[in-house]
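**Q** Okay, got some structures for you below.
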Structure I
């Protein structure tokens with residue numbers, strides 16, 4: 001079983017960092033970063049030229065640390081490459097994966113990291129010259145077969161991120177321990193209002209799913225239990241499933257603390273193994289972990305589990321359909337270090353699958369991309385402020401730079417419009433069978 005490079009960490013008794021929660025790690029546990037990758041001189045040279053060409057036409061100010069003092073770009077957020085040779089070599093070997101690894105290794109920095117990454121995300125379609133676009137598929141790495149979201153593979157993929165440490169997540173999340181986009185009453189968001197914004201998001205989903213007294217609710221993806229607690233407080237009977245042992249253990253404790261143990265069950269199981277029927281299903285930012293290969297299975301499972309006329313409320317990160325189809329086979333830095341096996345859908349892909357294979361029909365879709373950008377900003381700022389506490393948990397500098405890059409990278413995706421997040425409400429019509437009759 002392939003897990004995170006960091007040792008598995010047992011669940012804490014609460015959501016607060018504990019003094020005994022330490023692990024011993026160092027940069028050598030990230031061999032891709034501790035050592036420069038193999039890259040031919042030709043690839044490194046070509047990569048260097050492509051980088052210069054791309055930066056020259058962007059609203060950035062990039063200094064390559066070559067002693068000339070000259071900046072590349074049209075002016076804008078500043079980026080300094082401390083080690084141009086290593087930078088070129090990593091990009092030559094791994095493309096954009098190498099770009100992220102170079103940041104993890106400390107080979108480049110930016111005072112406004114989100115600003116730099118937002119520019120790159122906004123111009124993502126133009127970073128590679130049109131004459132070289134046809135070589136894109138042969139140059140970029142493909143998804144490893146080991147990351148397929150089979151029932152066993154999905155367990156491993158989820159553990160690599162969500163079982164890192166409950167204490168780590170508690171350092172930057174709000175008191176609700178909700179790890180998905182909030183919905184603020186007004187923008188920009190404020191850290192003191194993040195828990196209220198998370199409750200607002202949850203309530204919007206529960207309202208959309210018509211959750212109230214007596215509702216039999218299935219939640220796919222438990223998180224740390226806040227939605228289950230809030231649904232049970234409405235009088236619903238909640239069955240929640242997750243693949244994360246860390247999250248399951250803390251969610252159970254939080255349910256018991258709320259006095260709702262009789263109304264909520266939390267099962268460590270795959271969504272495909274759930275049986276029974278439910279009046280409503282809610283799933284928050286879980287579809288991104290399903291994998292494109294299994295989207296039909298996911299929606300057929302929802303169709304099988306919800307009663308006729310029942311509601312399904314999803315919160316899903318989405319991207320434009322043309323971008324999704326262009327990148328669906330590409331193995332990225334996010335896959336390698338943060339969300340193995342993940343894939344962000346388009347709204348069109350969801351519509352096509354549900355209409356062709358299920359009786360689920362979309363009745364509403366609301367966009368909250370700007371709210372996710374603000375949520376990520378607050379998480380990122382809180383994480384950076386907790387440097388000493390992250391160190392005390394035993395995570396090293398490489399990990400801290402990786403996590404800061406991940407949060408900034410994600411925020412930039414929403415600020416640039418490359419990504420969006422939607423609350424999608426579907427209702428099950430008829431007998432649930434789609435055009436091919438296969439949903440049942």
Structure II
């Protein structure tokens with residue numbers, strides 16, 4: 001059938017379909033042999049300019065640093081339409097939120113907490129001690145940071161699952177002081193959404209702030225007198241202004257990443273179920289109008305079948321407007337490849353936040369992938385499973401940063417600290433070599449510090 005004629009614009013995107021009414025644009029690479037650099041320029045991306053948002057957030061951060069709680073209330077009214085009665089939610093209100101929740105939701109949250117904790121507890125790296133020579137020992141242990149600030153967004157959707165992912169990872173690392181910040185909700189009288197509070201209650205977190213956006217990042221980074229102590233690390237996803245604020249305070253505190261719009265890529269061959277693929281592309285598109293949904297396939301017939309399945313599903317989806325905007329945006333596409341090797345190369349260039357593998361040898365293909373936030377193997381492991389209950393973490397690198405960055409985990413809250421212990425004999429064995437290197441670098445006092453001990 002085919003979705004579009006073979007003509008392409010300079011980016012490789014084909015014109016809109018004339019035979020099949022397509023939702024996704026197409027990038028045809030079947031007769032193109034691109035270098036790794038060229039692939040980076042071809043894969044679809046959302047237009048997100050964090051640097052532009054810096055100009056907006058810097059005055060907000062400065063105001064929070066200078067005026068503290070007054071600024072937080074002012075920005076709550078301006079951006080969220082409400083001034084919370086309590087910037088820090090009373091502990092009794094957090095516990096009371098459990099009573100407002102459907103038992104099925106609480107049961108699901110408990111199961112998510114258990115599975116995520118089981119995995120994250122197992123990923124804490126053990127201490128290492130190595131004798132590099134007789135009497136010369138170098139050790140490394142992982143020490144949790146003292147205090148963390150966890151941001152939970154509250155824009156187009158409610159994310160108790162983000163509470164679970166952030167808090168459990170920090171608890172697995174051994175962090176003793178945890179603060180959660182999440183926007184106040186006008187419909188709940190300025191308190192955070194009760195499902196967010198309920199998730200905090202289940203996790204034993206009683207320090208929750210009804211503060212959102214860049215102002216929350218400023219509060220966590222700088223602290224506010226008589227309200228919130230500064231933290232060591234800030235993690236959690238948010239909009240472009242939250243990302244910009246995290247960039248601005250990076251160095252004052254540690255951050256996990258600058259989260260961008262969510263994205264999914266799916267590698268599929270002609271054995272894939274088109275209905276499953278369409279459902280999964282749609283599932284990410286409902287997050288945000290800038291969400292990316294990308295199908296990478298060497299089967300044009302599958303691409304056509306997925307388009308038909310998407311068209312059938314879209315009219316039934318609840319959030320049609322933002323879903324359609326996401327799927328028809330420049331950040332979403334079908335990428336047609338010559339074979340599975342090219343599909344893998346395209347996926348590595350894209351570096352998806354979420355990468356699904358729907359091929360005959362899915363596990364083997366997954367093992368070849370170098371760049372992805374998380375890899376979901378086979379037709380019965382869709383991304384929404386990882387969003388909630390798989391046990392993995394759903395706070396993952398976006399915008400191609402999976403080429404060099406990892407998702408959130410216990411390691412995000414740990415510092416590797418080395419301990420070195422040499423005896424006198426061990427130092428004497430290599431002291432003259434240290435002196436030689438110090439002199440080569442024209443740092444004679446370094447060598448003299450060694451020589452003083454060799455003389456003794």
Structure III
């Protein structure tokens with residue numbers, strides 16, 4: 001049974017909520033110490049180190065790190081037609097939503113002859129990570145590749161772990177998704193060694209056609225991927241240190257307990273450390289959901305994994321006095337995924353400030369967003385939704401300010417520049433202006 005956390009009869013502060021609400025125990029810092037030698041080895045020995053790590057961690061040594069074009073095309077040719085149709089629809093909807101996210105350049109006239117333009121420039125080259133392990137994630141190919149392409153990224157590479165059952169290549173459905181999206185550069189490598197290879201690049205040679213370093217690595221992964229991202233951040237940009245998936249549901253007495261139970265389980269099946277949290281002001285609903293969960297867990301395929309997730313310290317039914325207090329709770333929790341199952345769900349959802357994505361009403365389950373809503377499912381976890389956003393076209397863009405002033409425009413403000421430079425005891429800053437406008441001495 002899911003544990004119960006009873007907050008009724010009090011209005012806890014944000015500080016109390018942060019210390020009380022369930023959260024997956026994820027020690028990324030400890031994992032950094034484990035992955036450091038792996039990443040250092042890749043930096044030193046390149047492709048050979050990646051192959052050795054694949055043999056050690058994935059149980060297979062690929063004949064080539066880069067997936068050949070004929071393997072890619074064969075994967076698409078062999079793809080189940082229904083899966084292909086579903087992927088094509090997922091791609092279509094993702095492109096529809098993400099195409100609206102592209103920012104446009106803006107030019108502000110500060111004064112006559114003085115302008116500042118913000119120009120949005122795509123990252124030159126990105127590495128997109130697609131996990132493999134307990135499940136197959138062609139949907140993560142879509143969620144990574146579509147916004148990168150629409151941002152105008154000129155060069156992108158996908159990495160996914162090699163699979164013993166598929167000749168040392170990534171899962172064929174992942175390869176097929178890459179082929180559908182026109183991705184030509186796919187690498188059979190996973191874990192920390194993949195992140196390190198993206199960061200440092202690989203020289204051409206045995207087992208490698210040569211991998212150019214990337215500027216940015218995005219995509220979800222396990223704790224070792226998160227640790228490698230933390231370790232190499234600075235050398236590369238990262239989207240986030242993704243932790244175990246989370247679902248929070250804010251529901252009142254009118255919610256359907258079977259729908260709520262099904263949605264909690266849908267995310268719990270990802271990982272034994274996945275978090276599932278129900279926040280409600282109805283003890284009757286809480287009891288009904290817990291009963292429904294017991295019935296559904298017994299029938300679901302990954303019941304052992306789901307049970308571990310739902311009974312772990314990261315999951316709970318949280319009882320509150322009102323939906324208003326419940327909003328405070330979910331805003332403090334800042335879930336990766338938040339569902340709203342209340343009366344006036346749209347109005348309640350409009351008051352949510354912290355969530356990776358919000359799913360409004362009974363007909364908008366998280367699994368819709370995982371695949372075909374058009375939204376992105378690469379989202380902040382571990383409370384990071386209070387300050388970070390999910391993957392989008394903006395993730396692959398950089399804003400560059402272009403400053404252009406005429407002589408008259410500089411003359412108008414130059415005295416202020418000199419004054420401020422002297423106030424900060426940086427006289428050479430002012431002298432750069434005086435060199436152009438000696439009268440300001």
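**Q** Compare distance in nm of label points 7 Å out along Cα→Cβ at positions 37 and 389 across structures I, II, III and report the one with the greatest value. Intermediate values should be presented prior to the final figure.
**A** Working: I: 3.4; II: 4.8; III: 4.1.
The maximum falls on structure II.
**Q** Can you rank I, II, III by volume of the Cα convex hull per residue in Å³ and just name the one with the largest value? Please report the intermediate quantities before stating the final value.
**A** Details: I: 141; II: 196; III: 186.
Evaluating volume of the Cα convex hull per residue in Å³ on every structure, the highest lands on II.
Each value in this text was obtained by applying a stated rule to the coordinates, not by laboratory testing. Since this is a predicted model, take the numbers as computed values, not measurements. Cβ atoms are built from the backbone, for glycine too; each structure is taken alone.
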